[in-house]
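Peer 1: So, here's a batch of structures to check.
A short reminder: the numbers here are calculations on the coordinates, not readings from a lab. This one's a predicted model, so the numbers in the text were calculated from it and none came from an experiment. Cβ atoms are built from the backbone, for glycine too; each structure is taken alone.
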Structure I
Amino acid sequence: MNALKTKLENRQATAAVIGLGYVGLPLAMEIAAAGFQVIGIDLDRNKINTLKQGKSYIQDVPDKTVADAVRNGKFTPTADFSALAGADTVSICVPTPLSKSRDPDISFILSATEEIRKYLHAGQLIVLESTTYPGTTDELIVPELETTGLKVGSDFFVAFSPERIDPGNASYNTHNTPKIVGGITTECTEIARLFYSAFIERVIPVSSTKCAEMVKLLENTFRSVNIGMVNELAMMCDLLGVDVYEVIDAAATKPFGFSAFYPGPGLGGHCIPIDPHYLAWKLKALNFQARFIGLAAEINGMMPAVVATMVADGLNRASKSIRGSKIMILGVAYKKDVSDCRESPALDVMRLLGDKGALLSYNDPMVPTLRLGGSVLNSVEASPAEIAKHDCVIILTDHSVYDVEEIVAASKLVIDTRNSTKHLHSYKDRIIKLGAGNKVPSSSAHDDEHDLPPIRASAR
């Protein structure tokens, strides 16, 4: 412990990061910027070759950052796990998706742990950052590593520290987002705290790996449940003729006891639609039903169908059906100003409308091409002339670059799922806004078009 502690304090340690995606690459760059030698490991050789050329494939990591780290020898990307033999710390940042049956898929964690075991040596720190269910670190990782004969807490050290990446956030990044750390033993926690303190502004130790694992699940379950609640509130407000956004903004004036969440077309990204299911799965094994998690998932999974019904209602007003109508989707990324389409509700909306015979196109300045089913679509120009050719425009992702007034002025019908048109009162006759209390009643002539079943976000 003392030798590793000295290396960390003097920034002479070599750090390995397994998994160079949205979590691992920003982490590797921060560690390198602090003066450590960093080994970046990923099985995707295209990523490795890109990084060796000094280029980044992650929006929040500039090319220059990667190029400088490679050029000065602080960052070495490789697909060879044998490099772990020279590492003092190992951070596991691999994907943790859901299986088709909605069960946790921790196969990437297990594969990484197996590789670490081959090269484990005394004085090494192993940290899991991938989101998982409480108990993964001490029940799966530690026993596997101890098959080497080395003992955790004395020969090597293990901790869990959940990633808290928020892609596209201009205010908070890896460096200034507080870091939670929980170790198997107090010594493990202290070593991990010392490591992260070298390149992160604030590190918060907790009592155990289980506690640290639970922290991340609470954070994203909190968001999922509150988004589910406000999405249901939006549907209520449409029925009651009340503007949900006015309600929320008024409630937000209360200086205590209220946090504002806003409705949308569904949940997207890797974390919020998936992470709560890890907790629910674990609790199911303990004969406990996580009812809030299940209900929130049900409501949030309904939202793409709600949007499709809004489209049908709006077209019905113009005596049109979904079948044969030209519909432009504005924004397919899961949130504004990012290029990430993982779990994006836009894909579900497009699939529902396409199944009903809509002629679909999309624009997203962050996503030039999109795979939908067996087809590859290209982003079209969102010019007034192009928009005018369409029967309906759906705002699904409110990218900052969109000139909403120009878009609405050129449109015949706008379905606004993000409150982007809140100031455009003069165009209200052509705007149907989610939760604004202006839902058009369904017509019996098009009941088949409105029979759009709720769908659940699925791991892709």
Structure II
Amino acid sequence: MNIIICGAGRVGFSISKQLSAQGHSITVIDPKSDFIQKINETQDVKGIVGKATFPSVLEKAGAKDTDMIIAVTKSDETNMVICQVAKSIFNIGKKIARIRSQEFLGAKWNKLYGKSSFPIDVIISPELELAKSLQRKLEAPGAIDNVPFADGKVKVLEINIDENCPLVNTALGKLTELFPDLRANILGVIREGKFLILKKKDKIITNDKAFVVVSALQINRTLSAFGHDEKTAKKILIVGGGNIGFNLAKNLERDLEGVRVKIIEKDKARAEFIASELNNTIVINGDGLDEEVLKEAKIEESETILSLTNDDENNIMVSVLAEKNNPNKRTIALVNKQNYSLLQSSLKINDLVDPRMTTVSTIMKHVHMGTIDTVYSLLDGEYEFLEAKILETSELVNKSIKDSNLPEEVRVGAIVRKSKVMLPKSTSVFEKNDIVVLLSKRDQLKEVENLFRISS
């Protein structure tokens, strides 16, 4: 596909990198020449310096022959205008815009978008998506991540393998013998910064990060088998009452029974707003780095502390203070700078969350061709978890996994058939309307898309 990306910041840079690596023709527009220079020097894409709201700049970028435009500049208003120009002048088929401000996203104002208004096909709200992601982490406390597929029937769990894991040094092919009630499909691990697809003879080892596909009904049993029996936190402290912290608290009030949430927010007006909008959340106006404020929030009683301010350093320091006051709790810190991941283990922070990757994964699910849906990216898109529906015209219909044309480094994690979740074997046969959850290497995505595309 021909794709224009407007905005060459961290998100735009990552998207262009992933899409160009998949073989798409990418053009990136940004008014900052140093951003474009960096992209031109490091990626096989076309970079243009200019304002993407100007028709002349879009024309120069090849908008007349473009299949999709992705607007991820820092300005919501700019992203909205870009989509309007893309439709009105160039009739670009698919338009994706990142919209941050809740003012533009409320149901009250949904008439802003549509054929007669701003023609935006997909709206990405990073704050809302991140709040959902954090909620999933809290719902599966023994997992680093908990990603839903097939309308939540299937989960991909990212699990840290420590010395207490009973499965360490056991060949995958023998797991069924040792744990006959374990219904889990271990597809691969991140080991020393590299992703490895595991086969039956392979073993998981200490310090691996394992990626496991399970039925949603098997989450607790699976985590227990991996040595993680952590209980769902009921006492949660959120530092930072911005859109992420506020929406997370709102989601927890709605979905997690018996939860007690406290928010520390530095800005008085914002604290008052949050308090007026939430029903059961205690809001404390103060600095999350102030130990007196942390005492007021009873940090020593908190089971999970999330640092979600706009300042990476503050988030890390809050996590360090939380460790000092309560060594037995779980800490989650929001960080935008990738190099902070090097400090995670030494500072004893349980989880560092990069909002960029959440946004990128959300956007990528709308880029794939055929019947490809939900995307979860690993290692900057080197591998992706995908969900796809098998249509009547697919060449996979009535073929077993071993007899299909699935590329070598593609692994089927689960098949959902009439609401039933099946962990596949090599002899498992695909049927029409099956929902397939699979793992694919980036350079094989085109082949996967073709297999799930409607045949002509």
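Peer 1: From which structure (I, II) was FRET efficiency 1/(1 + (r/R0)^6) of positions 52 and 348 (r between Cβ atoms, R0 = 41 Å, to 0.05) calculated, if the value obtained is 0.40?
Peer 2: On the way: I: 0.65; II: 0.40.
The value was obtained from structure II.
Peer 1: If distance in nm of label points 7 Å out along Cα→Cβ at positions 44 and 428 computes to 3.4, which of I, II did it come from?
Peer 2: Values: I: 4.7; II: 3.4.
Here the read-out was taken from II.
Peer 1: Could you figure out which one of I, II the value 0.94 for Rg/Rh (Cα atoms, Kirkwood Rh), for residues 4-203 alone was computed from? Walk me through the numbers before you get to the answer.
Peer 2: Details: I: 0.94; II: 1.09.
The correct label is I.
Peer 1: Same structure again: A value of -8000 was derived for helix-only ellipticity at 222 nm (-39500 (n - 2.57) for each DSSP H run of 4 or more, over all residues; to 500); which structure in I, II was it taken from? Before the final figure, lay out the partial values.
Peer 2: Working: I: -11000; II: -8000.
Value -8000 for helix-only ellipticity at 222 nm (-39500 (n - 2.57) for each DSSP H run of 4 or more, over all residues; to 500) corresponds to II out of I, II.
Peer 1: Tell me which structure, out of I, II, gives 0.25 once FRET efficiency 1/(1 + (r/R0)^6) of positions 84 and 412 (r between Cβ atoms, R0 = 35 Å, to 0.05) is calculated. Display every interim value, and only then the final one.
Peer 2: On the way: I: 0.05; II: 0.25.
This value belongs to structure II.
Peer 1: With mean count of other Cβ atoms within 10 Å over residues 156-163 coming out at 26.6, pick the structure among I, II it was computed from. Walk me through the numbers on the way to the answer.
Peer 2: Working: I: 26.6; II: 19.2.
Derived from I, not from the others.
Peer 1: Which one of I, II has P(r) over Cα pairs in 20 Å bins from 0, in percent, as calculated from the coordinates, equal to 23, 54, 22, 0?
Peer 2: The read-out was computed on structure II.
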